[in-house]
Each structure stands twice: as structure tokens, then as C-alpha cells.
1. 31 is what came out when percent of Cα pairs over 31 Å apart was calculated for one structure; which of P, Q is it?
2. I have -26500 for helix-only ellipticity at 222 nm (-39500 (n - 2.57) for each DSSP H run of 4 or more, over all residues; to 500), calculated from one of the structures P, Q. Which structure is it?
3. Out of P, Q, choose the structure whose coordinates give relative contact order in percent (Cα under 8 Å, 6 or more apart) equal to 34 when calculated.
Structure P
């Protein structure tokens, strides 16, 4: 792989673009000379420590043990009807439009602001004619688990914290494309993390109205969990979430 790197400024940090045969990679500066294109191939890690699918999603996320420690490796995979035509190929519209580069840049900006998202480590794409494949590597959050695995044990303070985490993102204009219970994590310190920012974007003028559709989707996801598991306190917990959201949105830290 070529070691030629171009430094790009993004917020207060620096990222680097590293071209390789058939594509390119973005990496945080401190890892630019360490991470290689082969790291994005799940087969690279077979027999080299832990390798397993994470809960939820489309089966494209793996936790792998690398020389820099455990990281979350996620390949971009299609779901629904689109997957019948191509599981992992997307129409190439330019490097900066690739899903991996867009998500990397967004997460880098948000993590630099101290928001509750995983820090991106590297992202790559491989072009094949009119199409491309892509993957991203993220900081692995030890002990973090998606809410559906913990739902019966959650209390109103947890929902208040969830609302605050989502509200902080909405306050800076982030619009998550698929905010559901599987994309909200709780770690061993009971801190909240929001994940999976594929196709997310930042609105120029954040408003409470713009966040309603995202909250409505999240509510449907939580309500289904509550109904399936016969959790009767759902409405009071949801009210706590809305309180936390309003607090963070109106008075962002």
C-alpha cells in the first residue's frame, strides 16, 4: 500500500488520506502509518484473536482484535429489496460521496466536539468500475450493549440520559437516518452512546420540529420492545426521555 498521505484539517484534529490500489483510505493521523487496507478484510483477523458478529444490524459489524487493540469493523451492506441485486456494492459518485468517507468525516467532527458517538479510526472504499464497496473502523466501547438486550432493566434515569444524548446531537443539527433502540448503547458506567451514522447529516438550522420524525421513529422502536416484553412503565420512561431531550436541546453543553 502506498504510504503517500495528504493531511486534511477537520475541526481541531487532523486526518489523512492514503491511496491504495483500487481505492483510498482515511485515517486519524496517529494511525496513518499503522492501519493498512488489509485490516478491512474480515478474513485478515481469522485466527488472530476475537472475531464475532455484533447484535442487531445486517451482519456487517465485527469486533476484531488488532495491533492497536479491539476495534469495531463495519462493512456497508444493503438491506431489504436492494440486497437482492447487490449485497455490498454502491454506485460510485465520487470519493467524497462514498458512505464510508462521509460517515468518517461526520463522526470525526462529532467526536472532536465531545458528543456521545464512537470515535472513527479509519475508513476505506474500493472502486470497481461504476460501483464501490466500503468499510469503516471505529473505536470499540468496552462493555457497551444495545438497549434491546437491557430493556427490562432500564429505569427513568436511563431514559433521561438517552434523551440528553439524543438532544445534544440534535442541538448541533445532526439528523440520524435510522435512530432505533439497536443504535443506542449503554456502557458499564451507564453512559449512553449513539451509533450507526451511515447516511446521517447535519442540518444548517437545527429545530425541535426537525427532530420530531427522528424521535417518532425511536418511540416506535421502544414501544415495540415494551409491548413485546410487557414493560408497563413505558409512558413514564418516554416522558423522561423527552424531558432529557428538551433539556439538552435548549441548553446544549
Structure Q
């Protein structure tokens, strides 16, 4: 049963490797890049922190060391650590549940991300009004985005990364240049699919940033509930496709009998 599901590419989360289809990766990129875009703009507007990548935090930490001669900017190291810890947690969880032969090894990491985004969406503004330290909220969001990026990287066999765009634009530039040289039909088809996939990640991330920013202006950190809802929809969609596939197989089996 599992081998057939892999071969036909039924769901976007449950299976990984070469058996995955372009449609699976495209759908995965659409849902979770949109989520990352919302978290990214929310972190910037509410906390003044980029919560979907860590590149800039190295520079800010170095600036603190150079200007103050101390570890005044040590919280930037914690931003990096929590993103790393989120990535580790997702990968460890997936590997553990794969060893346990779970049918959905991605579920625990997805549900943890869902819980974190929902919690900050509901309580974030209240905690800030109470004087709660903003970097602590940023730690949670960076952990959640580390979870997500690790999860989609493992599930898609590193074809999809949803939380930062630097590498995407690098790869997109390379592949656009290759259009001038790759002329064989099979090579060109694979290249165009890859370009389309990277373009979809960028587009949905940008859409998430715009939509999230507009909603934030009125609802503040409650906008993270939209990010959480997007994950719920992705999980429902994934399970619905699997259910429909199983029903079709059952009908076909009954007809043969």
C-alpha cells in the first residue's frame, strides 16, 4: 500500500525522495511559504526581528561585539540557536517516528508548529502589553520556523525551502541562465519545473508578507492565527486526498469482485 502511494504521489507530506511529484512539491511550497511570509512580516512589525532566517543575526551580533566590546547583543546568538534547535527537533522527530514505522512521521513536528503559532497568535499582544521581553517571543517564532524549514527540506528531499529566499534567488539565477544552454526536451522540462517551483515559493512568501502585513495593521499578532489556519488547511487537504484515494481503490476492488 505504502509503495503504491509513493509511486502515485498521493500526499504532499507523507513521502519523500525521488518518488515525489512536482505537484506535491508545488502544493507544499504554496501552503508553507505563505505561512512563512506571514510569520516573517509579523516578527518584523511586532518584534523588530526577522524570524524566518538567521543570516542577519550574525551581523547584528558582530556589530554588538565590535561597538561595545562585549556580548551586549547575545540575544542574537539565541535567535540563531532557537532556529537551529527547531530544525534539530523536526528532523529528530521525523527520523524517530519513521523508525517507529509511523504512517505520518511529519505530524508531531507539524502539530508543534501549529501549537506555537496559535499560542503566540492568541497571547502575543497580551504578553507584550504586560512587558514581556520581545526577544523571548522571537525565540519561539524562530524555533517554529526552524521546525518548518527542516520539515519541508526533509520531506521534499531539499527541493523546497520555505523560510528564506537568499538561496532560492541564487538557484533561480543559475537555472535561468541554464535556459540558454539546456536544449534537450527532458532537461528543459526538468529545468522549467524547477524554475516554476522556486518562483512559486517566492510568490507565496511575498503574498504571505503582504497579506500578513495588511492584517497585522488591524489585528496585530492575531494574524499568526491565519498562519496556523493555513497549516490546518494543508493537513486537511493532505488527508482528504489520501482518503479519496483509498475510497477509489476500495470501489475498484469491489467492482472486480
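1. Q
2. Only one of P, Q returns -26500 for helix-only ellipticity at 222 nm (-39500 (n - 2.57) for each DSSP H run of 4 or more, over all residues; to 500), namely Q.
3. Matching structure: Q.
Bear in mind that the values in this text are calculations on the coordinates, not laboratory data. Remember, predicted model here, so these are calculated numbers, not experimental data.
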